[in-house]
Structure P
Amino acid sequence: MEFTNIAYVVGAVCFILGIKMLSHPRTARKGNGIAALGMLIAIVATLTAGEVLDFKMIGIAVLIGSIIGGFIAQKIEMTQMPQMVAIFNGLGGGASALVASAEFFSQYNLSPSTFLLVTIILSVFIGTLTFTGSFVAFGKLQGFISGKPIVFPAQQLFNALVLISIIALGYSIVGNPLDLNLFYGVLIAAAILGITLTMPIGGADMPVVISLLNSYSGVAAAATGFVLMNNALIISGALVGASGLILTQIMCKGMNRSLQNVIFGAVGGDVAGGPSGEVQELNIKSYSTEEAAMIFDAAEKVVIVPGYGLAVAQAQHAAREVGEWLEAQGKTVLYAIHPVAGRMPGHMNVLLAEANIPYEQLKDLDEINPEFEDCDVALILGANDVVNPAARHDKSSPIFGMPILNVDKARTVIVNKRSMNPGFAGIQNELFGYDNTIMVFGDAKDMLNQLLSDFKEL
């Protein structure tokens, strides 16, 4: 047991170092490896703790999981990482609920302690909620479910009643652990609550939702750790829960919204100005890639702003090629990263890092905003709400107060979009009608490739 606890401490140190290194793109890959090593140490320590285990079944499970994980790692595109993260959160919560459920049934007729019953109920409740909520988030991200908030009358009252029923059922289980119907009631109610809490949250809030569900999965794991009295699971779950909550707070700050507002007042409703999403009152100037190439040719400093449009088009490599060409012509090229651009925390960082864009060129919100004052061209690739100047002055806007990238202060703003449809917030972007803004419509990857071709013909 002493050896096992020492190994758990070593694993915990690896977890902490790994999470710390994940905070920067340059060290993120190494940090991921260190955290994985910590988990390997914890697993080996648990397997060698002297308890009676069926190593044959464990080996079969590890083999099956490794095959599935390896297949997914090879097939999933980087642009689909938000969906993968959502699924992983759900599977983590589901695993915690299953382990806690197994322990409940193993203690049937054995007079389990109140502490054990309470921790089982917490693990099942949080784990099941995370499982169903994460798969709803996956459906919204994948397009299986509408990204707009899905609400019904008295929804908040319904959620409150479901939560109260879970508490009442949990209390009843502590008093009467032999009634399996009570346990099944907690499972069903938690599953329903996970769905009804996630369905009303719109696409604009997906980065916050993913980080919050990640925190839930950690809390569920920690609760399961108390069920099994396993220190490694308690530590790792607590770390994931705490880091997920901190990340959630960072995401909320990046949107200038409270967590309560995200959960109960999601952004992403009907499009202002009509169902078509067309913005007729703005004076839109549409340019060709050839005309845009001439503007870039005269520029000295360029800031590229990636958004969800870049992710959808899988245009990160094309963006790198355009950036490298501009640099070869003696121009300064930087990349502006908004904390909530895309569909998950760090979405743009992951895509640009995958395209081998130098980390030194990736600038976060606070670093890049002062740079726009002397920027000749700001190239926006599919970003919308995070560059909307209405956030600074329009108090009626749902994004008012949200920190944005000050691209409008650049001498020329070139916006690439497929159409004039709005962003996740469902509102028009006044930037598109500014005098210093031009639009280049089309798929981001196709546009960038054509732009590169036009560069070479100048």
Structure Q
Amino acid sequence: MSAPAALWLRRDLRRSDLPALGAAAAAGDGSVAPLFVMDPALLSGAGRVRRTWLARSLEAAVRSYDGALHVRVGDPRVVVPAFAQEVGAGSVHVSRETTPFGVRRDAAVSEVLAGGGVRFVPTGTPYAVGPGLVTKSDGEPYKVFTPFLRAWREYGWPAPAVEPDGLSLVGPTKTQARERDSALADLDEEDLDVDLPEAGEGAALRRWREWRAAGGLTAYATDRDRPDRDGTSLLSAHLKIGSIHPRTLLADLDGEAGPGAETFAVELAWREFYADVLWHNPTSAWTDLRPTLIGMAYDDAGDQFEAWQQGCTGYPIVDAGMRQLLATGWMHNRVRMIVASFLTKDLHIWWPLGAQHFMDHLVDGDLASNSHGWQWVAGTGTDASPYFRVFNPVTQGLKFDPDGDYVRRWVPELRHLDGKSAHEPWRVPNGYTQGYPECIVDHAEERQEALGRLAAVTK
């Protein structure tokens, strides 16, 4: 007797361009029972922002699946096999997971399913090119981005997947739907004082199209580094949760000429590169990828770390970024590099502490991109000669926020200052009249201290 196939959604909360959905529809009797499992092991490590973003993305996914999405709470090793048995599924279909935790979890779930005669079927990944697929001719992974980029392009990716015709969905009972909606309501912290984007695949596609129509892609090559402008797509949170797939974006870029389209594709490739690095080096999630800084002296996370977290360092561009993070669950990428450099090179604090703070608050908190982005700045990652790169927070602010608009937006104590003076309140008589703190360290001195600590472990 035929039966439905189960579709276990994770980082792919969408219905369009989802190969695993097509594979599920082609199995069993053609009907699909979609499932999402809220794993307490993952939820416990997510901050309020990411939990709320997940809740709202799931609420949108319920609508995308015409109310047929099942949501269960518990250990997937127990929940998924029980669900397969409940709906009579002979196969469970997923997008292949590539994070260290996800790989271990899927292996465990697959083993339990096999014991019950149920197939575990991975199809596709959250990436245009799955991590581990792009290798050198000798089979070794790429360790540097530029050659990876060339090989990634040469490898290529398929066209976006087409939703299967006549899809039949097996949804929850009324009681199960009420329990689902209640669980999502509990997860959604409505009192969260953070301005989150609209969730769901429809919202992601609208943002993409509207941003392009407004000239965002055309200006992207230059404006992406300007935190004072709407110069980025703001799709990172959607890419993280899978409400849009990078393959969809790359397909839209096909045939698009100009530096903006080229740069956008390169930024997507960076995301794929970091996922590939993590795939080959699972321990690099929270430890140094390269051992070149073994023995480096780091300072304890004390009052200065708290000042950094709260955006009270006395360096306007740093404080603006940290306050943007707390207020919106997002931070402009250029500013992420500036604040990361300040923490690691000016305050001499080990990068995982900053990376964890980001993961606690970022709505787009992606393990591979976050950890390896931090390591790129900290000098332990994929960059060939990185540690001498010490961002000057003042000159960075003047260069990328030349009129001070970004600083004034997020640091109200400096809104009375005109133009670029917002970046250097110490240079104007009234710079500190509204309560802005003085600098907690001297950048020039700390730069020399950072280089001195480097010399101590590399001589």
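Where a number appears in this text, it was derived from the coordinates with a stated rule and is not lab data. Predicted model only: the values in this text are computed from it and were never measured. Cβ atoms are built from the backbone, for glycine too; each structure is taken alone.
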Quiz item: Out of P, Q, which structure matches 18.1 when mean count of other Cβ atoms within 10 Å over residues 61-68 is calculated?
Solution: Q
Practice problem: Supply the structure label, taken from P, Q, corresponding to distance in nm of label points 7 Å out along Cα→Cβ at positions 93 and 349 with the calculated value 4.6. | Solution: Q
Exercise. Identify the structure, out of P, Q, from whose coordinates FRET efficiency 1/(1 + (r/R0)^6) of positions 5 and 29 (r between Cβ atoms, R0 = 30 Å, to 0.05) was calculated to give 0.50.
Key: P
Self-check item: Computed 4.0 for distance in nm of label points 7 Å out along Cα→Cβ at positions 45 and 357 - originating structure among P, Q
Solution: P
Quiz item: For which of the structures P, Q does the calculation of Cα extents along the principal axes in Å, for residues 109-148 alone return 47, 15, 10?
Solution: P
Practice problem: Could you figure out which one of P, Q the value -14500 for helix-only ellipticity at 222 nm (-39500 (n - 2.57) for each DSSP H run of 4 or more, over all residues; to 500) was computed from? | Solution: Q
Practice problem: For the read-out FRET efficiency 1/(1 + (r/R0)^6) of positions 221 and 317 (r between Cβ atoms, R0 = 30 Å, to 0.05), a value of 0.25 was computed from one structure; give its label from P, Q. | Solution: P
Exercise. Kindly point out which one of P, Q the value 4.4 was derived from, the read-out being distance in nm of label points 7 Å out along Cα→Cβ at positions 53 and 365.
Key: P
Quiz item: One of P, Q was used to calculate Rg and Dmax of the Cα atoms in Å, giving 24.7, 82; which?
Solution: P
Quiz item: For Kirkwood radius over Cα pairs in Å, for residues 85-340 alone, which of P, Q scores largest?
Solution: Q
